[in-house]
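Multiple structures are listed underneath, in structure tokens.
Bear in mind these aren't lab numbers, they're just calculated from the coordinates by the rules spelled out. Fair warning: this is a prediction, and the values are worked out from it, not measured in the lab. Cβ atoms are built from the backbone, for glycine too; each structure is taken alone.
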Structure P
């Protein structure tokens, strides 16, 4: 099987996974690139989890780890999504994709360049359309979410999580110290205000409690070693367990923007 006309997606977290699913539903062949130890928290809806050795299914699409070009070809022929450990995006030069999507959501450019593919699209702040990429897709919740920007940049990162169910910054947890995460209540668990949901064990031990009733929607992998300040969990006050296993409204909107940009620049399935 030829590896031409592929779309490479840098990153396979929950937002990238939403993009990949929208592209696959639209007929595109997609390969995802990830780091060796992803630190996503919405693990149940992130193809990045395939890096740890087991296939993962999200909304009917299965992703699995691919180590070689032969593995990639096999996955594509089976209809699964190859996930390749390639944080430097070296694969782009080897297979010459039709398009590349930077979906790392690092809020800065980690090396994506116009020369990597005929069409290069990036998600969120840190990129300039017309300079280092052909188009930028807005990722900030609100009126412009999913908008395709052909000149300029996305809105600046405020560092404040978007509001869901009346909660914003208080629904997201960051490591209070460097250490190893012990998970008490994993994704899909209903929790009550004041209930302990995880601990970070470093020089001491810091327990984190739920600030309100909700469902654990995101949780970093148990046993992860994290630096102080890293995002490690989130709670959804809407208490819909099904939301823990489906692509979010935000990811779907961003995926629509990527699809629009690809078609606009002539990249067809």
Structure Q
């Protein structure tokens, strides 16, 4: 008889918030967590896509709650969290995914561009973590998964991505800082740093033959990510299988960051 407790990669009965869940990575991760057993809060600024994803979750046999949320506004974040706690009683998992980008050369970036991207990608993620973290501190348990990017770790010549890269580098350090502060309360805080995935955010670059070739040249696995490539990591970090992992950044990038 073994003395090992074998953990599972299931999240049955857990309550998970996924921000920016209306499309792309957010939608995939929301559906992946639902498939693994979680009830899903679809936190999304676009009512049309947000409701559509909530309907998909319900068709999978899980509860779904769509809440229109603008993560650039702290009052909108707090209203979302308050509603989840009021209706469902607790929050077990937060996937901090909402993000935008402005692809301009550094010398062309305006203060409005900078403020818009940082308001969603960094400030929004921070205050989502704070609002949910306060609930998890009372519960003395929780999982926060911040979506960073390979762009927060390295740059590629010819890709004007300075503001986005700043925000994603900030997410990686924010993850470490919150992990250190909240570890005494059984709150695990980790990050996932995706490389290129076939999402609406990357669609313009993926349609450009030169950009596509550059992506292939810098990705050892010679392809872009698919839905199943991001679902596995997020379910793993949300599950008991990752109980001893906190403050980590998992690169899910086809090997891009090794070059």
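Listed values, structure above:
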| quantity | calculated |
| --- | --- |
| FRET efficiency 1/(1 + (r/R0)^6) of positions 114 and 194 (r between Cβ atoms, R0 = 30 Å, to 0.05) - structure with the largest value, from P, Q | Q |
| If helix-only ellipticity at 222 nm (-39500 (n - 2.57) for each DSSP H run of 4 or more, over all residues; to 500) is computed and equals -13000, the structure in P, Q | Q |
